[in-house]
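Please go over the structures that come below.
None of the figures in this text is laboratory data; all of them are computed from the coordinates on show. The shown structure was predicted, so the numbers you read here are calculated from the model rather than taken from an experiment. Cβ atoms are built from the backbone, for glycine too; each structure is taken alone.
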Structure P
Amino acid sequence: MDEAYIDLPVRSGGTLRIEPVAGDIFRIRLGEHSRFPDGALTRYGIVRNEWPKTPFERDERDGVVSIRTGLAEVQANAEDGRIALFDGQGRLLLRETARQAAPQSGFAAEFALADDEKLYGLGDESRQLLQKRGHRAKMWVKNVDCYAPIPFLYSSKGWGLFLNTTWRHVFDLGRQKKDRWSMFAKRGELDFYLIAAPDYGRLIDRFTDITGKPELLPLWAYGLTFVCNQQANARDMLDDAMHFRREGIPCDLIGLEPGWMETFYDYSVDKKWHPDRFYVPGWARTGPQTFIGALERLGFKLSLWLCSDYDVTWHEEKLAGLKAPATASASARDDSASFDYSPDDFEQDLRAHAPVYMDRQTKRDEPWFRHLTEFVDQGVKAFKMDGARQVNEHPDRRWGNGMDDEELHNAFPVLLNKQMHEGFRDHTGLRPMIYTSGGYAGIQRYAATWAGDTGGGPKPLVSMLNHGMVGHANASCDMDVFTPAGIHFGFLQPWSQVNSWAYWRHPWLLGDKLLPMFKYYAKLRYRLLPYLYSAAHVAARTGMPIIRSMPLAYPDDPKSDGLTQQYMLGDSFLVAAFTKDVHLPEGTWIDYWSGRRYVGPAAIEADVPDDRGGPLFVKAGAIVPVWPEIDYVGQKPMDAIGVHMYPYGSSEFVLFEDDGLTFRYRSGEAALTRMTSAADGSELRIGIGEREGRYEGMPERRSFELRIRTEREPSEVRLGDRALRRGDDWQFTDGTIALRVEERSGGIDIRCRLKA
């Protein structure tokens, strides 16, 4: 039909609007008198508002209105507005059990839970759970306790729900009533999206169609970040950089804490380099003679710490094409506002996390990022956005767009990082590396995150897994460099950072045991960068994260929900952290350290060597591209790369490459190399296709160093029609076939016949 939506009057008050925005996505709103003003997330472009028109059929019988698209169906009770969601085959997915409250009194909705139903999502609001049934979530950005709540919930029954609100709200997921879940708030109007999809990956994909796909960071950002001690000066920072190079530890990004500024913890618009510690002469503010130029010659980028209390809504109103309203007078001060800290928090920086009153910083006609362009022009390539001021409450604030803090608080971290991202992008044409602790729906589009002032232990791991379960791919935490387990976990993340801050976490100060371990893992990470970067590209296309919780990767395994100390890194690596007890899902698994094979499902105690920090397994069938050793990304052209193969059945890997810096990959300037492996009885067959596509700086020719794991010795190895000579063309040692092949027109086809 020609309509884009239908409106139903609701007896308890207001009008229910049902809008199919896609075949498997419906937007549901309850408004007063058929008026549906956009909330902050939609108004400011965080939530997608433009969709191709979706045809649907409508009918009504026995007081129930049905809207069908072919992929899904929503039914609404014409009397009280209660809804139900069905898939394309007519299977009931979700049923509302209690009517929604009248719009003027906030909103509430209650839904039925099936006996065996599981619930996931909600982002970084809990660091205890992956499966959320029985949990009560208070969705309010808060320092340490709730850094990045994301109001996206999904179910093992095939439905997802994104609550499009910024108001303080609550999800009760079967805690108060075991067979019901509910969402409610004291203020705001009901506005949510329903998704019908057959699996978790598709649900995340569709959610990130609504709120945006994860950003692809610059390639160097997936290497190692090191943040200096906050008292470091320019000479100390350069000494740190030289230590990395002398020790042979690869690293790409050097960060400065608040001590880089003339005024410590300066969140104003008048930031300046500290005149003594980071002296920049007025006659030579840019160029190779500065300390930033010296860093660049060593292959490093520079990151600066920032803290912001700027009213970003003035600029968002301009971007929305509307005139910002006059600022209203401040409301009464609420001295009862406070933060509660758990006694087992890893570390706390409390200097800037009390409630903040009034606004003495904002210049209404100037966007926030304009005050940072001077530093970008001098060569700064990244910014660390501290939680301070992002996660603070502003009890008396009337924001420039007319909202009070109850409405804007949750959205502020997203809007701030949006303006950081877009400001850097527009000023430089390059992909930004903005990393933050605070966030809300849509943060995956604009910034990487780290787990805040909570260290690098098991709780930040759960935080990162929950981030991934709502489509945020670029999550990390401060690495615990003082334990083998912390180093192991710290390097096997989407991006890795060591934050010295007020401490001495410098690798070369770790001693005889930990320093070699740190070096090994740093080099391992850099060798794995083509594998990790390809996983990041998958995330940018589909929302599937780089690290994946076991419920996300193996939803049918009954053990998955309780596995909070292990995860999949991309498709092929299983990592366990802070434990030697590992649950191996169905399939064949290879211990990366020893080469021993296991068949799952199985619970094992991993045998971890003394010079390693935790269990690491490779899924049989894995194809892993690896780089040669380098000190930093871009040090040399990658005209020769390795490919490690673990043949088992049939498998495939697509290597993604681009210039690593710009957004040109979005217009097709990228290269894909398809790699395949097949094991069939006594024969292995390996394929490497021709590169498809081009990008600036792409090597014209390429060779591959193949390492093919097999339990049996080969009797023959053939490249196309030619038999290769053992010793000259290939070798077999310790269960590995090794050979070097050159890229060729039509691709590479290798056959290995194995001895009986």
Structure Q
Amino acid sequence: MLPLEALKHYFGYEAFRPGQAEIINASLNQQDVLAILPTGGGKSICFQLPALLKPGVTLVVSPLIALMLDQVLALQKNGIPATFLNSTLAAAEARARIHSILNGEVKLLYVAPERLVSDSFTALLANIHQTVGIASFVVDEAHCVSEWGHDFRPDYRQLSRLRELFPSIPMMALTATATHCVRADITEQLSLKQPFIHVASFNRPNLYYEVIEKSRGKVSLSELTRYIKKTEGSGIIYCMSRKNVEKLASELNENGISALPYHAGLNNDTRTDHQTRFIRDDVQIMVATVAFGMGINKPDVRFVIHYDLPQTIEGYYQESGRGGRDGEPARCTLFFSPGDIKQADWFIQNKVHPETNEPLEDEQRIARQQLRQIAAYADSTLCRRTTLLGYFGEAFPGNCGQCDNCRFPKPKQDWTIEAQKFLSCVARTGERFGSRYIIDVLRGSTRDKVTKNGHETLSTFGIGLDKSIKEWQHLARSLVQQNLVNESDDGHGILTLNTLSWAVLRGQHQVWVALPNQLSKEKVTIEKEPDLGPIHTGLFQSLRTLRKELADDQGLAPYMIFTDSSLKEMARYRPCSLPSFSKITGVGDKKLEVYGSIFVKHIFTYCQQHRLHEAMPRFIPSETPTEKKPTARERTLNVCKLFQRGLYPQDIAKSLEMKVQRVYEHLADGIEAGQIPSIERLVSPERQTMMLKAFDKHGADRLKPIYEELNEQFSYEELRVMRALWKVTNRN
């Protein structure tokens, strides 16, 4: 079976997402792989599909035992032979599973890292390898390998032993978040051999980012409940302390919102029970500390709220990224108050050695640097995506239209003079200090460190008394964000001047800074999910009810049956026969067999009751009917006609029983032939402008240079239609 055939057969998808095909091919070619794909980017298929096509068992290292059951159940529902071995199994059950593995009845085996490298288990691995063969080792959540990662786990460091014991077996490492430093550490620690490396864009276009200022340093319960009630669907609320988690969960329940707490202080059974109830839609809200979420499979989280300031940008990206894993819109809201910085710093001060109780100075220094970065994000006036993606080394042009700063710009003031004072002080102190020290000098502090360095004699000493410490801190963060001064990333946060710094000092560059505490709450409204096309909402809700009933009967999470995206497609097209139902995204052969008749009968009955008809796209023949197979030109004409009638590429693909990629190729041919006057439904004007500039620079001979120039933000399908438009534009 070819990879694309297997994708439809097992998972119900017609096409791969960007990067998946390349990763899968590398795995099938027995290469080591390091894949960085954002949450919701399809990491699982990258190792699950090769596991089905390669001989032997694929071993998957998963960090959370509580999630293994759901992961394995989801695979089994797709007709994939998978199992897990962990400490929750009785001895007899474990022996039975090992027997199935050695009999070749299992393709994917999930294990925890600490179990995988134990002596007894490595002996079992040797037996498996000799009996049925080990296809590959897969390390999921691979950032846990690195001490530079946001969730380092010492057990993951031991996985390098696998390479020593089984040097010929390929290894795949996957994660959603990894800076350049973390990627290098993963490669070294796992001893990856000339790995195929794929780093996708970290951009999640379906997520809306916003920061809302706390009123008097607190989040109003009434404001929070209004937010939740206006934003339909499941949500996660992150709090810094266990006390706040318990308190907020209780208050939400008292206000008619079903919520459960989750933190490390609860026993394992309670945490597992709460997570299961949330994943299975028995409650709407999970209120949690950062102990919750890594590897969570729930795809339909519609909002993620940070009740307190996160500890790091990487942690915030990971936590907020648990929203919208299904590709549907989700909202990521951070409630922020400058007082949160002081609270977070208190936690940092308490980072001490568990035995000696001595301060862990290196850890504290790095933690404070990370705190400055996340505080700068919260306080920023720049496009939120520019800041988040920039942290991972990815350039983003701004103006995303999907964050509060782009949609509702904050009022700004000219702070050029203040910036000149600040940068002058950086220069006069020798570019050897961080912002806190610079502010001390500007405000005339007589701290021992200032007087010991003799900086009370500088001309910049005491010239900043007209601004408060908070205002100077706000300016310092703004200067770093705007690249008007450099800040070291070694934890010390030392400021140094750059070319733009000197332009400011010479009066050649103006500095505009958003006023502190000017975020308008009236503008940042909580909006309901926009209408996503002609979806019959009554049918969609009834399908969700049917799905929940089936899931409860089978002890499953609802998404394991079908995701919301699949249900919306059913509500849009209303398939009333099994052949039509098989064309719905997410309907593979196994799910068609198990659930097809149930859902088709439900849809047919609903349509009869409401006088509706099936709306699956139909093939529209060309104006010159022929019994022969249509020519390429005729297929292009058919595709262009359907597009002009308002159908989208996915609809056209279903109508003409054609791959989506092929539809885009015909659309590109139609653009060049002048049959399509406008492509705004395919590519927004803003994205068109960006791509046209890249084509101007590189020409149209090859798409890969364009793809890389634009930081992999655009699909090859978009690039093909834009290449056609660029050719037409330059021809004229």
Structure R
Amino acid sequence: MHVSGTGDATAAPGGLANSGYIHELNVSTLTMVVRQGPREPAAWPHQVGLVPPRALSFQPRTELERLKEAVEGGGTAVLTGMGGVGKTQLAADYAHSTWLDGRLDVLVWISAGNRSAVVTGYAQAGVELCRADASDPEQAARTFLAWLHPKAGAAPCRWLVVLDDVSDPADLRGLWPPASPYGRSLATTRRREAALVGHGRRLIDVGLFTEADAVAHLTTSLAAHDRHEPAGRLAALAHDLGHLPLALSQATAYLVDADLDCDAYRRLLTDRARTLAQVMPGTDALPDDQQVALSASWSLSVERADRLDPVGLARPMLRLAAMLDPNGVPGGVLAGPHALAHLTEQRTRAAGNTGPSPQVRPQDAVLALRVLHRLSLVEHTPATGNQAVRVHRLVQRATREDLPRDLHDELARTAGDALVEAWPEVERDSALAQVLRANADALRAHAPGPLREPGWHPVLFRAGRSLGEAGHLDAAHAYWSELHAAAHRSLGPDHPDTLTTRHHLAFWRGEAGDAAGAAAAFAELLENRRRVLGPDHPDALNTRANLAYQRGEAGDAAGAAAAFAELLEDRLRVLGPDHPDTLVTRGDVAGWQGMAGDVDRAVAAYAELLEDRLRVLGPDHPHTLNTRGNLAYWRGEAGDAAGALHAYTELLEDRLRILGPDHPHTLTSRHNVARWHGETGDATRAAAEFAELLEDRLRILGPEHPRTLGTRSNLARWRGEAGDAEGAARAFADLLTDVLRVLGPEHPETVKARASLARWQN
């Protein structure tokens, strides 16, 4: 079967084209030729096979220029890309233009869905041009290929051979047109094997339309039907369709036939109750002589991929990737333990095995991705790391819509498990965290139901926490508000997951600067958790800890210290003295005692806590290191600036050794060393160290993270202390603009920046 228009050709059943675009030899034709004997060679110019017509809204593209460069002087261009990007149309445009311009003596167009079709096309050309014997197609094909070679003393023949929609590079073994100074060759394929390159063949990737190309395509297509839409609406529609030429072409036909404008059609596209097949024209209404509807454009490629080694893994891998972000999935997500277990189970089911099958290994998962890449169903670029796997959104949609309901839900939960598994507890790589959040958002959009049944999937909580930890505090508050409202509706007010969303909502409200509001929210939550879970449940105790903390942040340091002291008694009773939560609470008591003014008591309490953490956890445990940092801080606040600097310097060395240079706690230690250099009188060195720290904060966390903004504040302060009051004022003015935008006018950092600006302006 052959697809024209902006689509690509696909093989028909049995591999023979049935579109009428080429003059195929059938039994009656062969019999007639045998009776009549070899025919006289056709006069030039001569065409074998029918070139597909140019699409109504064909768009010249940069790939066309690369094609021309590749074939000039006898080369071969191999156009490759996913189904629907318009490879056939580019080849057809080149064939039409060179033929009509009189630059060809012979043009041969073959729908090359399988080896038999290629041999048949060559044999047809051999019969028409070389007096070949039609009763022996293989010999006739060889005769034609030999005829294409330039011969001394013979009139040069300017020829072009197009092999459209090659489904397997092996089909062309021994059948590639020869290199010739007078001839040119073109092939289109969805495959990307290395075997397609070499011997003068150049691979040309045909990508999606640019936005400008897509808008021009839609504008031209609609204008042919006396329809006109603003460019902005056309750009939005093109984005929704992923700038895929075939999708744009078929969508235009649908909205014209249904008499819809772009906005109405876009609403249909996003209607989850409708499938892709229901918002695209049926086979009887396809434009530009196309033969295959968009929703079925990739099915043959998926079947072929699933038969390649590792057999039976390509389809389940594509299905798993279809649940995630089309713009990029980290390779580790699709090759982690949860993904591998799922692939193993799916391959076992497909094979009909009742017993255990060999486990799919990480290298098998990578090979499955390579197979999908070879057939242009995904883009697998391991070098990009965080976005190693990309799948066009329409390929994803067609894949999801082809899933049985129970498998759809299973896949959604598996994808969520794989994301949580790949999510680092400490987000050192902000770019990776952003990609993981994008994948969680995509999964939530594709499958909201399965992530909430029977309980809420951990990926929902991990994504929201990551959003806040990245410094997007307003976005985190909005996320948790939405999640809490949904949990309240679907699970009820007393479900543990609903209470957990309330906890996070209150926490990020406090982090956004509303400590009093957060304290009130935690107080209400505490009543509910005590009633539902009991007063000694870990969640109830954690709520008490957060309530105490937010009260302290709201200005009641003494109240916070007293509340943590009460909590410590209960944790000692419920958990024992060496439980991690008990040790954390001891640190909270010490810290808030110091904040309430009892600095000496804080120093003594942290010194005692350090001894116990060394005994229970060891010297290199993160909590032990944190306690050393807190002890150094309060020693400095007690007046021992030199002792604080010495302790922080030693702590920095250990954190560099244990955690590495980019860990958040290492950066915090650098912050404290810089600060205490300033406090001990070396303001110039403090400013220099904060400047170096800022570079790393920007690289690791980005410009809007609260810690980056805090480092800018310290850098401005110590530049001023070093004598550059004017520079400090400018820096605080710039900082105030940014914290107002990022954190809002009431956030403590904004208040601090405003006060610092006033100080240095005076």
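Compare Kirkwood radius over Cα pairs in Å across structures P, Q, R and report the one with the greatest value.
On the way: P: 27.5; Q: 28.4; R: 30.9.
Between P, Q, R, the highest calculated value is found for R.
From P, Q, R, which structure was helix-only ellipticity at 222 nm (-39500 (n - 2.57) for each DSSP H run of 4 or more, over all residues; to 500) = -19000 calculated on?
Values: P: -4500; Q: -14000; R: -19000.
Structure R accounts for this read-out.
For which of the structures P, Q, R does the calculation of P(r) over Cα pairs in 5 Å bins from 0, in percent, for residues 425-464 alone return 6, 29, 44, 20, 0? All intermediate terms of the calculation are to be shown ahead of the outcome.
On the way: P: 6, 20, 24, 20, 16, 7, 6, 2; Q: 6, 29, 44, 20, 0; R: 6, 24, 30, 20, 12, 8, 1.
The value was obtained from structure Q.
Matching task: 3.1 is the computed value of distance in nm of label points 7 Å out along Cα→Cβ at positions 65 and 241. Pick the structure from P, Q, R. Please list the in-between numbers first.
Values: P: 6.3; Q: 3.1; R: 2.6.
The structure behind it is Q.
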